[in-house]
Structure I
Amino acid sequence: MVQFGKTGAVVQMEWFKDTLTFQTSGKGMYEITEDVDKRIRSWQVKEGMCFLYNPHASASFIISEGFAGASQKDVEEFYDRLVPDGADWYRHTAEGPDDSPSHIRNTLTLLSLSIPIDDGNLSLGTWQEIFLFEHRSGRRSRRVLIRCLKVS
């Protein structure tokens, strides 16, 4: 715990960290907001910041609408059309036709997120959800590093 004083006020900060693990079953968006919320609640963080980091080269994060499944499918199809599997100009294909495109999609999306926590809740927009965006075919185990700074 760290304490800072300013004009007589004392602010305390605590640092929490953990790793969340998710199983994916192929390309697509996997909603992880509830898992992140659950961890924040277990730490009783009412005010602070949540930091998420993805240590994988072929998966990423996006924050997108989580209510309408059609929106999710449109986002997934956009990336499939933008960076299709199996293009004949890819050089990096050692692990199959989705090898290079998964790494390219990764560079177009986010590897880390910083989300404020207010009143015990992630400060996301009304329809926003956090997604782990899997860019590879087949089953994978993905780690998400979660860090929270609690201010009181």
Structure II
Amino acid sequence: MKKALSLAYRYLSFRPRTIAETKKYLTQKAEKYTLSAGEIDAAVELLKDQGYLNDAAFIESFVNSRNLLRPKGKKALEMELRRLGISQEDCDEYFSKKSLDENNLAQTALKKKMKSLLSLSDEKRRYQKALSFLQRRGFSYDVAKQAYLQLTQ
């Protein structure tokens, strides 16, 4: 178990990780370092007890940092969290407790993009590109349309 903990501490030193990410990493290293499934589970439980692995705290920090640096809608955030191994129940619980101001986030994302969109001479094309940009970021059509209209007025 000592080697599993050592590997996990090193893995967690770069950035916070989910429980699923850590288990997957240790499972991949299991053959090389002859780790058993019991050792991996014990190491993960110890890391949970020590506070290094906490999916609820991970969701909180992930959503906050993502919305500061590269704003995305709830749908896109959920997909990213699911890809990182967060359960649907945990995502639903987080988003039911904390509501995102998607309109404000969409405006923030679009403000950065508008610099490049202003070079387009056709208003209709600018509108279409802005909406498709926001929809790729996980915002609904209604939120994207409202954000565009608020920024252009």
Structure III
Amino acid sequence: MAAMCADPEVMWDYPQVNTRAESEARIDRYHEAYLRLGYGRFPVLRRSDGLFLGYCGIMPVFAGHPLGPGVEIGWRLVRSAWGKGYASEAGRVLLKDGFDRCGMREILSYTAANNVRSEAVMRRIGLMREPSRDFLSPEGYSWIVYVGRP
């Protein structure tokens, strides 16, 4: 996780790469969310050998976010896993879990307006574009929004 979050190509849509401590804090947040809520972000592991490929899952939208209260599905993969369908496969499974087991009625996903790879995953897992919910970050970056409903 620390190596993935320190890779500038993987973290291109963040203001800066993460330190090891920031990556460990991220893991702690995901674990705490699962213990508290019963859902969160999970490691994506290659079936054949258990190699860490990244993470995927549902997290609450952070307080003060322009989209307001809700949950969002997201993913991040190591470069060597890009373009192989891992994000789509994990996203479909966790989206279904959010609806079926957790009873969610709406799951958001948002990405930088120029992140064509994530936007393609959003479409592949069945999310629908909702341009009326697009927003600008406090830094002025443009974000696009997709939504899933059961």
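FYI, it's all coordinate maths here, none of it is from the lab. All of these numbers come straight from a predicted model, not from anything done at the bench.
By the measure relative contact order in percent (Cα under 8 Å, 6 or more apart), tell me the structure among I, II, III with the highest figure. Let's see the in-between values first.
Numbers: I: 49; II: 22; III: 17.
Top value of relative contact order in percent (Cα under 8 Å, 6 or more apart) goes to structure I.
Looking across I, II, III, the calculation of helix-only ellipticity at 222 nm (-39500 (n - 2.57) for each DSSP H run of 4 or more, over all residues; to 500) that yields -9500 traces back to III.
When Kirkwood radius over Cα pairs in Å is computed across structures I, II, III, the figure 17.7 traces back to II.
Ranked by volume of the Cα convex hull per residue in Å³, for residues 94-141 alone, which of I, II, III sits at the highest value? Before the final figure, lay out the partial values.
On the way: I: 116; II: 69; III: 95.
Structure I gives the largest value of volume of the Cα convex hull per residue in Å³, for residues 94-141 alone among I, II, III.
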